[in-house]
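Some structures to go through are shown next.
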Structure I
């Protein structure tokens, strides 16, 4: 039986010009998940990352902490949905990021204000009533994630391990698919996923078994300052 580890990227740079870049905390989280995986004996034959900078930089930090030199395969199928497009369709004025950040800051708690707005924007996207307005409708994103999961399963050695560095949206869709959950429940999972959290799937002859979701003890406990969700 093979093991497929889905690892959410470290914290990105919320509010900066390049969101896709890991924050200093994000780099620390990448090293932390690598140390944790090494401690439990994970030594993957296959390493996959999305095309996004935050995916690949988390992978590099984790592999460095694991003292592994592996060829990283890049697969766009594990990329996150286009959150900027989802935001701008919900509120066209927010194509101006400076305006969005200014309005969020005016609330006194910009992260909380953004999370509330973003949840509403994602709910609109997932509902599927306005598909023509989005670059990648929810139905297309879900199909991409499920199809990519099939490809990742084929890459996972029968008795080996594969690590995939991805985003919360991809992980949420995969978990919802394996658990038979409704679309709206997928993002109930997404909102609780910790940065650098680990989700483990066993790959066997009788199918896929979701063993764990959002393991994140490595970013809390002795080092609670490493825990973040956005």
Structure II
């Protein structure tokens, strides 16, 4: 998949907390799939309570065995009756549904039991689209109904942002919604990406908006 660059393992203490890019997942035709930690990020994250992945306990080691099998356990089982809804939400191309790297990149491999996510550095190839989530919502207290599925959002790059030089702020008209997730935002800094489109995919709301899922397409 030319659309997928490196995939970063992100961790945060909880909702509203800073994301740390604690690891990198790489694939190439010669070496297969490898996983390694980003030591300086791990050291920062450990101050917030991060502990290494159970199956990859050594920070300084490069892992090449069973990487796909272990991380693939985070994906929804194909036997589940609601698997098609899962594919539809994340807009999975049926051709790649057996490709673990593709699936981790496009679904982020999120579980309710931890605060880990897989964030792919997407490339702006023709017809690319992926689903991600707005970050920074906990600081905005947006009321239910202010955002709706299907809304078209605008964006502004913030290369001078002190927290992330690839920061991208998102708006609905003049309403400041939040930011594109780390790593996913990098696609907005690549060539010919002024035509990227952001559409609201879905919401989690109960009086206030807790989560906004968006589709980014080119």
Structure III
């Protein structure tokens, strides 16, 4: 019987992509109103390019944006963007509708719950706290503290060690096939893909290798699987 259930955070427990897009656009519109000489679409395209280059955990995207446009950083515009981004982000930050009840029910069945997440430790804890779900988790393991990102086996090994659980008694739930699913499977765990779809190549690989992977469209389905 499974003893430990691990979760990714972003786009698994809450809609990261949806709220981040709205928050970024709101921030850019504020910057444009204050003098950023770009259209909304131009600014958003440039910001996405910067995020792709620097990574989503980089904390100076707006600094790079203003330096790219003006040749130097513009503190006022940067501050306006950052403040509006965080205000909108925190206003929209909510777990998926079934997340909290699912965690309650799984915890009530006696499972230990953990998080395995690529990201900065403080930021990941902040998300769990603001979502109101941090008390459910026995361990939160991040790439920032371990020094390795999913799908590297070291981050899964660290999570299993902290939980005192064997890989074959654990399952990973996440929305990214390469990071969450294959990382967990290669570490000897079961895996469940949620809020995502497989490519034909990924489906073929799972079938060919007879991997212990399940696919669900809603986190609520976990209650019937576990």
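Quick notes on this structure:
- Of the structures I, II, III, the one that 32 was derived from, the read-out being relative contact order in percent (Cα under 8 Å, 6 or more apart): I
- Given 48, 41, 37 for Cα extents along the principal axes in Å, calculated: source structure among I, II, III: II
Readers should treat all values here as calculations from the given coordinates under stated rules, not as data from a laboratory. Owing to the predicted nature of the structure, the values given are computational and were not obtained by experimental measurement.
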